[in-house]
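Structures for review follow.
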Structure 1
Amino acid sequence: MQAAVVVEFQKALVLREAVIPTPGAGQILVKTEACGVCHTDLHAAHGDWPLKPALPFIPGHEAIGVVAAMGAGVSLVKEGDRVGVPWLYSACGHCEYCLAGWETVCAGAQFGGYTQNGGFAEYLLADPNYVAHIPAGLAAAEAAPLICAGITTYKGIKETGAKPGQWIAISGAGGLGHLAIQYAKAMGLLVCAIDVDEGKLAHATRLGADFVINAATGDPGAALKKETRGGAHGVLITAPSLAAFKQGVGMTRKRGTCVLVGLPPGEFPVPLFDVVANCITIRGSFVGTRLDMAEALAFGAAGKVKADIELQPLPAINSIFGRLEHGDVPSRVVLEFPAS
């Protein structure tokens, strides 16, 4: 099979022929149909985060495909089922977090395309207990971004606690943000989209944003507080920018919640006086649980959320990464794989 492999951090991925893996007991083999490309894949390939993947490895955590083979003891799926192999590859299943439905913070969690080989390959192994079950009628390429960017933004919106009719500010209107806008509108929220790119802001308006702010032309906190008479009840920071994180607190209403899902390098610049005096909650949100996944995909199957995608072949991965580094990907790129 063909695979794109990270052999050395900060270097181009290597396209190579690899042996198709054999599923062991409790594993399944998935024939990849499509795999989204996420900014996290770029962080993985660069070794940006404190816990680095072991080299060599295959990135990709938005893989959609068909179950091609099963190891002993598998009963949750069958051959021919369409599944997604997401960021949360597996978890221990018995710690306090798993038992409480918070498997994303399990200390024993494994991550697709990071600690386990991912979907930048024609085949990959998966744990049937943690795959996403793709609803009928949702094409593989359409589903791919929803199992990472979709679930991440959907869960982040839930974590803000914003209720229908209240304001949510979505900072970053690109790959994650354009999906967040759609989820928020479908959930009955008033949406303010913030970006520094006029093209993305125009797109946000087409997607239903009620108000847009170009953060490059002034203070988004002041503009939003004037428009909403106090700020957003919930703020979702999707942009991988420390400036956006700092602005997020300034956009949050008193007693509101600012949720962080973007992961820029560096330390979060928190204005402590504002946080304390205005009783603001700052909360991290890390992808989502299997229940969140089912809910996020249901919005897609119902036609309420649709990722804007650009289809590319696997050999284009290094040029795609180059574009990601320079902010030259308007929404989401999905790698398409041949049927045979």
Structure 2
Amino acid sequence: MNIKELLSATAKQKASDLHLVFALAPKIRRDGELFFLKVEGIDTPLPALTDKDLLAAAKDLLSATEYIALKKNRDLDVAKTVNPYRFRMNFSYDRNHLKIVARVIDEHKPTLEELGMPEAVRNLLDLPQGLILITGPTGCGKSTTLAAMINHLNAEHNRHIITLEDPIEYIFTSDKSLISQRELGSDMTSFSAGLNHALRQDPDVIMVGEMRDLETISTAVTLAETGHLVLATLHTYNAAQTIDRIIDIFPAHQQNQIRSQLSMTLAAAVSQRLLPRRSGGRVAAREIMLRNSAIANLIRENKVAQIKTVLETNMQIGMVTMDHHLKELYQAGEIDREVALNYMEENTFLDA
């Protein structure tokens, strides 16, 4: 089978990822688990991949410019459409053998309601300015959540939305809003450069695919402070770690300043995991921190360790800890007890 047939088979089987690795048969990830790809109409297992197979796949998918960039940099992130499916793809090398990982991008643009996002988070998108962070490990649905937020803004608000992505995943058509999508490499040289130039493009909302470095984080916070709604992601596990990660990336002499800025601009941090649902598929568990005076004071005074207490005592306005949401999912029959316990910080909370 050629690469396009493998990609199509992956999407048709509702898998999230396709892994093509030297000396192994193609593998897919479905509902968080890895399986060998089985193709309808082919009874025998697919053969192990050779260097020739992987090279042919890369040449079939990549433009000449992209292929040259891969050979030079040894890593490449791109998005490709293999009708009718779209994929986010990473090309890399493993012990000098080419390796390809393709993430399936659902052609259906998600809604916040479909993702089970609470009303308190949807209401944040009415804000004229501020920083909203979606955090969690790789594969927890951060890009999907951002896409649902852009989809909501596009349908409900008359705003100019600029997205900075690596690569562009969901392709949006302007509705009530005007959407400009910029891709790292082809449309901008870096996230920080894209953010700096965005100021001259009359934006209302700016979405940053990932805040990776000091300059990007600093610019994003400043933009949120100066009248823009900024949506971004970080690879952190909870609200307290998110704040610590942002502050720690700054030199010591700037950390008091960034604490003060965050205390005023950080509208929310939504940390999420995708867990196996008891009935099949996956379900999101979330910790939600919304800025209020108590949260702002803890950030400013460097007492982020106490944030969990504020979340626990402000559930009536939409805040929730990860442990509490895991307990809710378990009691509702959405996840197994073992799954809940595996992700809880305090295992005793489940039976409290």
Structure 3
Amino acid sequence: MTIPEDFDLKNYDYDLDPARIASRPAPGRGESRLLVLDRQGGDIQEARFENIDQYLEPGSLLVVNNSKVLPARLMGRKESSGAVEFLLLTPLPLISPARENGEKKARVECLVRASRRPRPGDWIYFAENVRFRLTKELAQGRAMGDLFWTGDLGDYFVRFGHVPLPPYIKRQDEPQDVQRYQTVYADPDKQGSVAAPTAGMHFTPQLRQRLEDMGCMWAEVCLYVGYGTFSPVKSKDIRQHVMHPEYIEVGLQAARSIRSAQVEGRKVVAVGTTTVRTLESVCRMRGRVEPFTGWTDLYIYPGFRFEAVDQLITNFHLPKSSLLIMVSAFTGRQKIFYSYKYARDEGFRFFSYGDAMFIK
């Protein structure tokens, strides 16, 4: 059976010179380039991200994801002494430990990587007697098991963990990544993402103040970015893809600010695809943006009706990814791929440490 053009995975692929992949030193915060796309007419303009105020309407409400990246990757050893790489997937605020023999214990989800994969019942040992017992294997390399520790778990990961850089960045994390792979508005109480909401990494405190001075407003929501961010779509018919659930939070103040902007005709500008997913998920579940805390597995692809978001600030996304499919749903696949070709030809940087788009 022939798959309609907008639903055929092969139409979400593109070639990219490896030099465009953001494994080179990242530009300083606020130094990124900006591609401005008019999604109605398809016109393209180039600018510096620090000048995005020239393209935003006064009174616009910028909605950001204030989730904070956890250095969630640990290096451990199996009982056989074989090396294991462990990536915690359960957001810290969702871990509710029990007490057992003077230790804390909690059931968590993770990724484990080793030359010989651990099996249910196997133990993994980390520094300071922290250990993990695998109890169940899950799909896509994930696993479930019991984590044992003493003291503050967040502090432990900060001291011993590594920043979980995207897999296409072919280098070890460096000290500068601790600050650079993070937004300036990341909330310490919202620590637990395994990837940064990268569209927000372009903002500086100075730019935020300038936007507020021109009448733009700010609202914060939270989506704990999970492993699904890196999972490519593999179904030939993209409609068959299933999203990995992620935990979202929309507070009362944010919901009120968004509804006020909608009633008053001011633009709701989502900073990043994670913000889009959060707001549109709540609209689907509640009929409008209301306070909400819980899981979402919303998958946005062409044909989706957007109810909350008017404009979008985003990065350039991986081929065959759910994020590329989402922005294609928001803008139109042909306009997105025309924009990506333009950006590629003009030397824009792609992916997490790359440049930005403003889709208006």
Distance in nm of label points 7 Å out along Cα→Cβ at positions 274 and 298 derived as 3.6 - corresponding label from 1, 2, 3: 1
Which entry (1, 2, 3) yields the derived value 13 for relative contact order in percent (Cα under 8 Å, 6 or more apart): 2
Output the label of whichever structure in 1, 2, 3 has the greatest value of distance in nm of label points 7 Å out along Cα→Cβ at positions 250 and 282. 2
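Taking percent of Cα pairs over 31 Å apart as the criterion, which structure among 1, 2, 3 has the greatest value?
Going through 1, 2, 3 one by one, percent of Cα pairs over 31 Å apart peaks for structure 2.
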Looking at distance in nm of label points 7 Å out along Cα→Cβ at positions 266 and 314, point out which structure of 1, 2, 3 has the largest value. 1
Ranking 1, 2, 3 by FRET efficiency 1/(1 + (r/R0)^6) of positions 90 and 290 (r between Cβ atoms, R0 = 30 Å, to 0.05), the structure that comes out highest: 1
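Quick note: the coordinates plus some simple rules give every number you see, no bench work behind them. Predicted model, so just to flag it, every value in this text is computed and none were measured. Cβ atoms are built from the backbone, for glycine too; each structure is taken alone.
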